[in-house]
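Multiple structures are listed underneath, in structure tokens.
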Structure I
Amino acid sequence: MTTVLEATRLAKSYAGEDGGTLAVLADLDLAVARGEFIAITGASGVGKSTLLHCLGALDLPTAGTVRLDGVDIGTLSTSALSALRNQRIGFIFQFHHLLREFSALENVMMPLLIAGLPDAEARARAAEALEAMGLTARAAHRPAKLSGGEQQRVAVARAVVTRPSVVLADEPSGNLDAHNAERLHDLFATLGQRFGTAVVVVTHNPALALRASRILSLQEGKLVPAEQFAAAAPKRPSD
């Protein structure tokens with residue numbers, strides 16, 4: 001399969017309060033294929049969100065390279081990075097970050113309008129994305145009129161509407177009840193096949209991690225296989 005996202009010898013460090021250096025990521029490698037769903041687990045504070053930010057060009061690594069569709073994002077100008085984040089990377093966070101004054105449809109349209117698409121085309125594509133999330137009947141509703149699960153599915157629609165190369169999600173079900181979390185997990189399990197995107201999810205939730213094609217654990221700045229994660233997962237009703 002084609003590799004769409006690749007990190008090579010990635011490192012990220014910060015200045016510590018004692019004047020020393022705090023290494024968060026160290027010589028980390030990762031390759032993600034188109035359509036692949038990868039879950040990244042690990043203890044709180046080990047740097048999972050930092051890794052996601054470096055992969056998504058929200059932060060620059062201290063060393064190493066990140067390539068998206070073969071392009072080294074560290075070589076891009078500020079404007080080119082902004083365009084890349086808008087058009088080729090979809091972001092989903094624990095909190096949906098929807099714009100309260102706009103409808104669900106208008107929220108999903110926003111990345112397309114920023115990219116310069118005509119209103120009619122942006123509207124049609126946003127409607128298709130909402131339909132894929134089962135939210136056609138809720139398209140005209142503002143976020144305050146949507147449930148927590150519906151709000152997060154709108155955020156997923158917004159993330160995939162540009163048809164990105166990769167979707168990056170940070171604890172996407174962390175703010176949902178069990179029922180809505182399970183529905184969101186079902187959705188994540190099919191994103192790669194339905195939208196042709198790679199998916200990388202940071203999560204503490206075993207039920208979500210077990211939907212992934214690969215589960216990796218961030219330990220001491222590196223990614224390692226996390227086969228033991230399966231033992232902590234609760235049994236689903238169908239198991």
Structure II
Amino acid sequence: MWMMPYWLGPNFLILLPALILAIYAQWRVRSTYGKYARIPTSARITARQAAERVMGSAGITGVTIETSSQRSLSDHYDPRSKALRLSNPDATSVAAIGVAAHEAGHAIQHAQDYKPLSLRTAIVPVAQFGSRLALPLLLLGFFAQLEPLITAGIVAFSAAVLFTLITLPVEFDASRKAIATLRETAIVNEEELGSIKEVLFAAALTYVAAAAVAALQLILLVSARRR
């Protein structure tokens with residue numbers, strides 16, 4: 001979603017705090033995950049088993065657990081195919097358990113018809129299309145001074161910004177469900193649960209940073225259009 005706003009001049013400095021937060025968030029999530037990826041849980045339960053237990057405690061059935069074909073930290077739940085994809089389902093580390101439980105939290109959201117998740121899923125195609133279309137429209141519009149193209153670019157980019165904002169409650173709620181279920185089912189002990197909270201907080205920080213950067217970019221674009 002990042003775009004280099006050449007036309008914003010000194011106002012670009014407004015983005016710096018959010019960009020610094022984004023850089024810090026990426027470092028934090030990788031360092032935290034890397035730290036706890038080396039520490040196994042006392043129960044030696046795998047990420048797959050943890051996800052199954054978290055979903056099972058909520059009565060969730062019919063969700064397949066697959067190995068993600070992408071790199072590490074690519075774990076996600078796909079509500080369209082009801083598939084939970086883990087980058088390392090056989091890992092027994094604190095980090096892997098926390099991430100698997102979080103993704104299982106999304107499966108619980110789906111089963112319970114959690115409205116923000118449904119809305120996020122519905123706007124994914126629009127957000128992806130808007131993100132791809134926004135930059136060409138804005139570049140052409142600003143350089144050619146064609147206001148209709150600028151407006152169209154801002155509208156397209158707004159869809160992508162909306163996606164990042166809706167993502168925040170979805171991710172926070174999934175982590176809350178994961179932590180609560182891990183505690184209730186005693187899959188991990190309290191010390192391990194504290195470490196899992198660190199992992200999930202670091203991951204949440206990346207979503208906060210992404211939303212902040214996107215929202216500030218949109219504000220600057222609207223300001224530039226008025227000028």
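We did not get these values from a lab; they are worked out from the coordinates using the rules stated. Quick caveat: nothing in here was measured; it's all calculated off a predicted structure. Cβ atoms are built from the backbone, for glycine too; each structure is taken alone.
The maximum of mean count of other Cβ atoms within 10 Å over residues 78-85 over structures I, II, that is, the highest value, falls on II. Here distance in nm of label points 7 Å out along Cα→Cβ at positions 46 and 142 has been calculated and equals 5.0, so which of I, II was it run on? Corresponding structure: II. A value of 91 for volume of the Cα convex hull per residue in Å³, for residues 134-205 alone, calculated from one of I, II, originates in structure I. Upon calculation of Kirkwood radius over Cα pairs in Å, for residues 38-109 alone from the atomic coordinates, which of the structures I, II produces 11.8? This figure was derived from II.
I have -10000 for helix-only ellipticity at 222 nm (-39500 (n - 2.57) for each DSSP H run of 4 or more, over all residues; to 500), calculated from one of the structures I, II. Which structure is it? The structure behind it is I. Out of I, II, which one gives 0.20 for FRET efficiency 1/(1 + (r/R0)^6) of positions 182 and 214 (r between Cβ atoms, R0 = 25 Å, to 0.05) as computed from the coordinates? The value was obtained from structure II. Among the shown structures I, II, from which was the value 8, 30, 30, 19, 10, 3, 0 of P(r) over Cα pairs in 10 Å bins from 0, in percent calculated? Checking each candidate, the match is II. Work out distance in nm of label points 7 Å out along Cα→Cβ at positions 62 and 94 for each of structures I, II, then name the structure with the largest result. By distance in nm of label points 7 Å out along Cα→Cβ at positions 62 and 94, the leading structure of I, II is II.
1.9 is what came out when distance in nm of label points 7 Å out along Cα→Cβ at positions 30 and 198 was calculated for one structure; which of I, II is it? Structure II accounts for this read-out.
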